[in-house]
Structure 1
Amino acid sequence: MVEKLFQRLETTTNRFEVKLMTLDVISRLIGLHNLFLFNYYPFMQRYMQPHQREATRILQFAAQANHELIPLDSLGPVLKTLANNFITERNSSDVMAIGLNAVREISARCLTRIC
């Protein structure tokens with residue numbers, strides 16, 4: 001079911017709000033049921049920009065989709081994208097705080113494997 005939703009999301013030309021709702025459902029399913037959808041994380045990376053509309057919700061979806069069983073190889077690029085796009089000197093302190101909170105939340109969900 002999640003694969004079909006994600007495939008539909010990748011090929012759709014719907015409005016951005018509809019894509020956000022679909023991302024929300026997919027991220028909740030991945031996080032709650034410990035599912036593996038490895039294409040989801042690179043897809044989310046393209047929306048992880050400080051100037052992106054609804055950037056905080058997108059970061060929330062990225063955090064929701066994490067669980068203890070996700071390999072660190074999948075999360076590493078996501079954390080690097082967050083650090084490069086949000087946690088830099090060229091951004092305001094608010095943007096850096098949002099990025100740090102997202103990194104903290106993602107790390108908290110898979111803390112036992114990072115340490």
Structure 2
Amino acid sequence: MISWIAVAPMLALPGLIIFLVGLLPDVPLLNQAIGGGIVREFLVNHLLLSWLPYEDAVRVVAWYMHTDLAGELLLHALLALNINVLLLPLLYPLAAGYIGVNNWAAKTDLTLKRNAAKR
């Protein structure tokens with residue numbers, strides 16, 4: 001039987017995967033840059049800037065253009081965390097269903113073993 005203690009780290013997995021993909025170094029491949037910088041810029045351009053008011057978006061772009069790698073990674077970590085929080089309403093029922101099915105199977109298995117031992 002499993003509990004939320006065993007399943008709770010899996011709820012953070014989507015945000016962790018997005019963050020780790022953004023940490024990859026940029027490498028040139030077939031005259032194209034592939035790596036974490038592309039992911040970080042995509043998240044800023046398509047998620048963050050599309051939700052912000054125009055004045056705030058201009059300030060974020062100005063800051064992002066002049067920041068160092070640590071600033072980029074900090075912003076990327078915040079975006080990955082926000083994506084994970086947005087996914088939690090979908091992940092929670094999946095985790096609850098997984099726990100329920102797993103515990104039902106374990107309980108049924110124990111019941112069958114007890115009944116077999118009684119005979």
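Values quoted throughout were computed directly from the atomic coordinates according to the rules given, and no laboratory measurement underlies them. Since the structure is predicted, the reported quantities are computational estimates derived from the model, not experimental observations. Cβ atoms are built from the backbone, for glycine too; each structure is taken alone.
Compute relative contact order in percent (Cα under 8 Å, 6 or more apart) for each of 1, 2 and report the one that scores greatest.
With respect to relative contact order in percent (Cα under 8 Å, 6 or more apart), the highest-scoring structure among 1, 2 is 2.
Which one of 1, 2 has mean count of other Cβ atoms within 10 Å over residues 20-27, as calculated from the coordinates, equal to 13.5?
2
Can you say which of 1, 2 returns 76, 37, 21 when Cα extents along the principal axes in Å is computed?
Values: 1: 40, 35, 18; 2: 76, 37, 21.
For Cα extents along the principal axes in Å, the value 76, 37, 21 is produced by structure 2.
Match the computed value -25500 of helix-only ellipticity at 222 nm (-39500 (n - 2.57) for each DSSP H run of 4 or more, over all residues; to 500) to one of the structures 1, 2, and report its label. Could you put the intermediate results ahead of the total?
Numbers: 1: -21000; 2: -25500.
Only structure 2 yields this read-out.
Could you tell me which structure in 1, 2 was used to calculate Rg/Rh (Cα atoms, Kirkwood Rh), for residues 4-67 alone as 1.11? Write out the running numbers ahead of the final one.
Details: 1: 0.93; 2: 1.11.
The value was obtained from structure 2.
Looking at structures 1, 2, which one was distance in nm of label points 7 Å out along Cα→Cβ at positions 12 and 44 calculated from, given that it came out as 2.5?
Values: 1: 1.7; 2: 2.5.
Clearly, the read-out refers to 2.
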